[in-house]
Structure P
Amino acid sequence: MALVTATRMAGAAMYELVRVGHAELVGEIIRLEGDMATLQVGDPVLRTGKPLSVELGPGILGSIFDGIQRPLRDIAEATRSIYIPRGTNVPALPRHLAWDFTPSKNIRVGSHVTGGDIYGTVAENSLLQHRLMVPPRSRGTVTYIAPPGHYGVADVVLELEFQGVREPLSMIQVWPVRQVRPVAEKLPANHPLLTGQRVLDALFPCVQGGTTAIPGAFGCGKTVISQSLSKYSNSDVIVYVGCGERGNEMSEVLRDFPELTMEVGGRSESIMKRTTLVANTSNMPVAAREASIYTGITLSEYFRDMGLHSCLLADSTSRWAEALREISGRLAEMPADSGYPAYLGARLASFYERAGRARCLGTPEREGSVSIVGAVSPPGGDFSDPVTSATLGIVQVGGWTRNSGTGWVTPR
């Protein structure tokens, strides 16, 4: 990770996305002092005027992204390389694919719509009907809705007019990763999250929309539990974030998951049809590792807004906290316990608070949930580690713990 200071940045905002150098490397503003901005990547600096955001729409499921939602499979096919070339800029969602769009029967020209209203569906795969929603900040009168047919994600399928201003909408929503997606109402969780591990479901149950930690030392089976959840849980969508862990663990996921199936309605379906992978392994940039957690939770919130039950698996939040520590050290901020920044607890809490069951915006009325399962890797298995102690003070279930000596699950 490189720390860059740029001048003549008056008017810039915190966490604004910028392009650095002639190769236009992706950077993010993490500190502002007067007209000087500290970046995470001198060369020229090109402002984008928007924060780090992700594209939300058909094509997310079955994909593998890096921490800032660059499609790794598409980059590998385009470059024929195992490395990501400098300045690579590839759209997150494929523009060449055509999706079978079916407009909603309740939406027609002259209808009044607001944020969250479902105006059509797309058959993403045989397992999921992708519901297309009006973006949360949009509203108005429908002046155009596309007829049934095949369209690309960037094609205009809906046009709204509000106070004389027309807004064309495609299947893609762009949303800042650090901003919580709004809901109509937060609801108490009332349905269990099944893990596929009977000892956990019986002794340490969790709910859909709950938060869970899996603390444990190296080799205790945290990743095994995370992958078991991906394979066997009763969630509709799984977002697996490999945050700072070893690359061979993500390789194992990529090798095993396409071969795994589940029974749905009497037929076998690949679990990749309900899974999205966000890979930011230990040899990838630290700054993107810090952003990968937010990318994953934003994807999960999007599926929740459809009325689905999504589950985010973060492996591991300790590596994310170490990225915070490294960035804080580069900024010469005052360190707290074990060198972590003083705001570590606040950052962890703001992340886990994005979980929950909710009544979604718009019509038809629907409910969805985001469950978060975070693996924690305390050095040497020391549970007094600041990340572990802060996490256990936040999550609802902290008993999914493995003991390296016996392999048994031990209570919190």
Structure Q
Amino acid sequence: MVLFAAVIYYTSTLLAECYRSGDPMFGQRNRTYIDAVRATLGESKERLCGGIQLSNLFGIGIGVSIAASVSMQAIRRAGCFHNRGHEDPCHASSSPYIAIFGVIQIVFSQIPDLDKVWWLSIVAAIMSFSYSTIGISLGVSEIVANRGLRGSIAGVIGAGASVTSMQKVWRSLQAFGNIAFAYGFSIILLEIQDTIKSPPPSEAKVMKKATAVSVAVTTVIYLLCGCVGYAAFGSGAPDNMLTGFGFYEPFWLLDVANAFVVVHLVGTYQVMTQPVFAYVERRVAAAWPGSALVRERDVRVGQVMALSVSPIRLVWRTTYVCVTTAVAMLLPFFGSVVGFIGAVSFWPLTVYFPVAMYMAQRKVKRGSTRWLLLHALSAGCLVVSVAAAAGSIAGIVEELKAHNPFCWSC
């Protein structure tokens, strides 16, 4: 995880340098990731990058929907366990909760752009810190109750009849994809940098500082959650301390933590899908300028609020949310799906394009030490991405064997 954090921080600093093309003070602004690729690497790479980025953001929307449903499910099951006892299986389908999350996102998706949802970042940070603190605290209390540390150097999945050596390999590789997904902010880094109100060239400096702080803080939290969870439960550690029911009480605290997760993910979905919304709407506006399809209209809500809406925003964004919701219902396998999304996006979007743009913009000499090291970094990360994708696909195939997407009560 520390290596992932180091690589992602480094490539993010390279990407931040690509916000302006040419002169760092007066060069053209690249307001989106795709704009930077077009300005630096040309139109052919732009089309390739655009397809990968938009597909990945679509996948993240699916993964976030699944994650939110898992936490909503856990709230319902925590109450069930409290009332009926821990022996009751308290089965609950994820589909209704994915649908509820989809309805919430249809409403929030009508927010025009990222500038209008600046407050979501603050709310998300508070929620993330809160539920992480609750999870770590519950894990520490479990360690104290056990009067010692559990687990072994062999890892979470010990050898046994229920888990084969090959399954252990696949799940270990899938974990790389999960880690890559957890650090997958690079794909919208330039969109975020474009909202910084600092004069050039301090835009890049501010972004680098923000990236350093965010990567450091999240890495510490991730390591604490992973290490404390494993020390508390050993080989029986659940995938998620808050939803896997390694502990059942206090059930109300688990409910609060999972509610915080859901609120956080509402904001995450919006931040990750706004670039997709904006890309399509810009293309439509360019194709039919001034048409009724893109014309804004003010709609009053009560006596105190007016919302600006347009037909394209209403139809396109609602359709997009419905599609991500439907796919999430068909494939509600959080760990495997998230691992696959993280794996396929890690190398191209987090490593390859930032490195290629940086070398092109800074005119790194072919065959130089820096050129060789950057290419070695890219090649190594490609191997990791391929291996993680293979592990995640194996996990999806395994889970599909026991999944019925059309059952809402099991």
- Query: Which structure, out of P, Q, was Cα Rg over 2.2 N^0.38 Å derived from, given a value of 1.03?
  - Reply: Q
- Query: Just checking, which of P, Q has the largest value of distance in nm of label points 7 Å out along Cα→Cβ at positions 99 and 147?
  - Reply: Q
- Of structures P, Q, which gives -6000 when helix-only ellipticity at 222 nm (-39500 (n - 2.57) for each DSSP H run of 4 or more, over all residues; to 500) is computed from the coordinates? P
- Here FRET efficiency 1/(1 + (r/R0)^6) of positions 3 and 27 (r between Cβ atoms, R0 = 30 Å, to 0.05) has been calculated and equals 0.40, so which of P, Q was it run on? Q
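Read-outs: derived from the displayed coordinates by stated rules, not from any lab. Since this is a predicted model, take the numbers as computed values, not measurements. Cβ atoms are built from the backbone, for glycine too; each structure is taken alone.
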